[in-house]
Structure 1
Amino acid sequence: MSSSKIAKRYSKALVGLCDKDKSHEHVARDLKKIVDALEENPQVPAALVDPKVGRATKAKVLESIGQSLLLRPLTRNLLSYLNDQGRLGEIEGILSDFNERLDEIAGRIRATVTTAKPLNPMDMSKIKTALEKATGKQVVIESKVDENIVGGVVTRMGNIVLDGSIRTALNNMKSLLLEAVQ
């Protein structure tokens, strides 16, 4: 997900605030809890960004969310500030950019590995080791299954895609054959 310039500014400031007490990972978990809760209740985010709903009403909803999710004071203050600035719609972008900044600080990179069938732990470990060797960073893998790739592995790390799927190989062969016929 691409973050807006505004979300990036808030995220950068939030990292600076977390530097004081090294609460980066705790705040990241809090932000994830918020985003997950909002996804489960789609009417809430709609109300939080609706200009017809007053800030005082939004503040009460946010306080309730903060209490029910057991959010840290820093995260509650962020929500309150975003409400005051009319920027509650930026929360997902802030989380996305915040996680990217934390990964950079920790020397991590995230990779999405897509296969036609679920990988066993040994194969996943081999892929992780190969990616860590290639990048020189700790790799956090998210595994996905997509039967449409037929077989092989598609790996995405940021803007880099390593496509070793059978579907792509077949499409490439088809293109070469069609070029040869013409």
Structure 2
Amino acid sequence: MIPKLILASASPRRLELLKNANINPDIIHPANIDETIKKKEKSNFYLKRISLEKALNVQEKYKEDIILAADTIVSTNQKIIGKPIDDKEAVKTLKFLSGRNHNVKTGICVLFKNKKKFKIVSTKIKFKSLHQKEIDDYIKTKEWIDKAGSYAIQGYAERFIIKIIGSYSNVVGLPLYETINMLKSVKNF
């Protein structure tokens, strides 16, 4: 029996990135876990814990298949910046990131039977100093909704970025180079 590829994510961005790389998951089954950040939890520990929990949660149903799970966060000096709960929080986050360097990190976990692969990919971003009008205009786009760090690089917010060092696809939500190599390591893709 040929194992299926199960994407343990509801992210349309991850699915689009995979499809652009000619990888078409057989099933999309978002994990149902608590993604709350633990007190004083460092970004890398959080990403490893959450991506593994997502993969294991979905593997319970698809024991003979390949599970791909990921989680993306924004961090500065080990402070984790997740998805905003509302526009006020998004404004606060964008003000905090204004003129700063920050990292976009994705934890990737691939499970296939007893094989377990895990990797964290980090991309460094430098934001320009943002004026209040730029932030207000961005908030009106609604692109910030459900985005770590309150922004999406593949849209209006790209104009805020002075420099990017690392994987662009990582900032979108899934570092393709690393993900494809992880999938190849458990089965030919």
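Descriptive notes on the structure:
- Origin of the value 3.2, where distance in nm of label points 7 Å out along Cα→Cβ at positions 25 and 49 was derived from one of 1, 2: 1
- Which of 1, 2 yields -10000 [helix-only ellipticity at 222 nm (-39500 (n - 2.57) for each DSSP H run of 4 or more, over all residues; to 500), calculated]: 2
- Which of 1, 2 yields 1.33 [Cα Rg over 2.2 N^0.38 Å, calculated]: 1
Bear in mind that the values in this text are calculations on the coordinates, not laboratory data. What you see is a predicted model, and the numbers here were worked out from it, not measured in a lab. Cβ atoms are built from the backbone, for glycine too; each structure is taken alone.
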